[in-house]
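In structure tokens below, several structures.
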Structure 1
Amino acid sequence: MGDRNKQPVILLKVPSSDDFYGSALRRHNLDPIFITPSHFVFKNLKQLQAKLLVPHKYAGIIFASPRCVQAVNEALGKTALPSCWRALHNYSLGKNTHSAAWITFQNLPTLGDHAVNANNLCDLIVETFGPKRDLPLLMPCGNGVGQTLRLRLVAQGFRVDACEVYESRSHPDFVNQMRHALKFKRMETIVFFGPSSVRSSLEFFGNYNVSLKDRKLIAVGSGTRKAMEESGIQADGVVNAADVDHLINIIKT
């Protein structure tokens, strides 16, 4: 599991062939160890499909993550997204989500590609929506995803139809990979990517009596930091997902 001559760093995220974290860490004499913390299971797709087929009942749709885009696509099956959605107030959180919606739904226009968190997107919605808020915004979401945005929008007077269409579960290989890292003392630095990585790790730490003392724990993104705080885990540093240099600096200090 990695190069013994380099400082190991546990990255709790799905590995990919073009992952810039891995290559950047290796250039700085670090040994990135990717462990997938969770996988996603879709649910309530029939209910979501019924909502998607009546766009006249909604003011627009909010995609909080690329996974939400995928859920909508799964719910539609072979049916195209009704064209009436195009004229509504549609939003996506971040560049990746925006691109996913654009490609998946044949150039569906959404605002929010520059938003980096739920607060940014909420501010954008308030600025661009207008005063008439009679119809709800449809927001497909997952467990632990979209709650902050929904609450902020409701506080601003919006109606939000939040439909939970996927949930994260611990990956089948997660425990064995974490036990292996623990056994060979390669868990001194752990980088958390997303609330699901926190949930899976918290269960592992409790079941195997893992002390977090003297371990460096780093959160990628404010949502991850919040999940850590709510779980009683103190983050030694917080970085933006795109700022790998900042991540490396925290690891090395």
Structure 2
Amino acid sequence: MKLKSFIVVAFLSFNVFSQNKNTKQRVLIYTYTDGFVHHDAIKYGLKLIDSLGVKNDFNVVHSDTKESFMDKKLHTFDAVIFLCTTLNVLDELGQDNLKSFIQSGKGFVGIHAAADTEYDWPWYGRLVGAYFQSHPEGTPKATIHTTSNNTFFTSHLEKKWEIKDEWYNYNFRNLNIIPLLMLDENTYEGGINGDNHPITWYHEFEGGKSFYTGLGHQKETYEDARFQKLLENGILYAINRIK
């Protein structure tokens, strides 16, 4: 009987260990919009993040409804990705749940119009790091300078490189953001942030992690290998694959 009990306990312990070992991390991509809809960005962003999940062995779930933030299922995810959300995308309960999600040590990734979101909720502005203020017309080519603040995110990038996109000007809401990429306003028209114009950054926030990039307005950006790797690293940071 003792031997049989030992075998049963050992089997159950092995099963629990195996299940824990094989449990994949999960990310929720949220694309609800209450304003302008970035159709191409959302379409190609979903495709890219799905492929990054396969590559890095995490599961990807997509939602474009507020209900995904209305219950405890949110806490089954390791990070949420706001992919080109716009304006008011969360109800009061959803706001409370996102706040507790971050404060429990989970991660947030914001892409492009994630900064054009939840203007009436100051906590969200601090989570992202900034709110969208304006942008020049079109998607002009501009020069980006790569900082040396954290090479995990940017080791694949040249110190100075060019790309076309829609360039946001920001109203910064958190002085603790750590810039990764700086936009050179001398290389395009319409910038108003001056010499200090971060376009991608990260920071720890109230127990969780936040990564934001202003890149990602058009499909060509999601097809650019430099952006693909940058976003991959941002997601890995958000799900605690790196410290």
Structure 3
Amino acid sequence: MKPPDFLSLSELLGSEADEAVPIAGVDEVGRGALFGPVIAAAVVLPIAAHAPLISAGVTDSKLLSAARRRQLAEEIRAVAIACHIGMASVREIDRLNILQATFLAMKRAIRQLQPQPALCLVDGNQRIPGLLVPQKTVVKGDQKSVAIAAASIVAKVWRDDLIMRLAARYPGYDLSANKGYGTAKHRLALQQQGISPQHRCSFSPCRLSGNNSGGDSGNNAQSIDWLSAH
């Protein structure tokens, strides 16, 4: 696989670039899924770690195999100055909408960083509202910034692990294979057995499927908190 053409900080930030201050890469995963929370990661890397991580194969998480993502996530965590996960639950997604829930997950990840970054590089073209830390959006950031690519990998591995745990609790939806996304098999299961408490009722395939298949009585936030802590 051809290595990504990551941009240097000076190419990303111009005259504002300062390698002496902590800069976080921020990305999300699970925004388009029908099942489970949306997850964000915020990662601060030392400048000295950029070249080794690029050589190791860090890139957009979607371009990597599951095994390679897991290897790289461990390497990223080992060298990161700070690395944290933020989550917005299914209940929050349905109440706020997926975009606002994604922003919430990102803010939760960033708030945990110590030290707080001087700047956040955020994947995409939409700024995080209400974020107290300076931010810069980067379209296709996971292919331009090694810090954003690192965040995409950490978030993907963390969410996949969580979905695998939830798959044992909610069998029948092929979650171990689809990771909560709307494959044909997943949509057929929704038609046949209805939704679980971890399905996003505000998403039309779930809303059209109607009845809840039971389980957590809708208390998905506590369920996720328990699963993610074990």
Output the label of whichever structure in 1, 2, 3 has the greatest value of mean count of other Cβ atoms within 10 Å over residues 23-30.
3
The value -0.37, -0.54, -1.25 for log10 I(q)/I(0) by the Debye sum over Cα atoms at q = 0.09, 0.11, 0.18 Å⁻¹, derived from one of 1, 2, 3, belongs to structure 3
Name the one structure among 1, 2, 3 that Rg and Dmax of the Cα atoms in Å, for residues 151-206 alone of 17.0, 53 was derived from.
1
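Read the figures in this text as sums done on the coordinates, not as results from a lab. Quantities reported herein were computed from a predicted structural model and do not represent experimental measurements. Cβ atoms are built from the backbone, for glycine too; each structure is taken alone.
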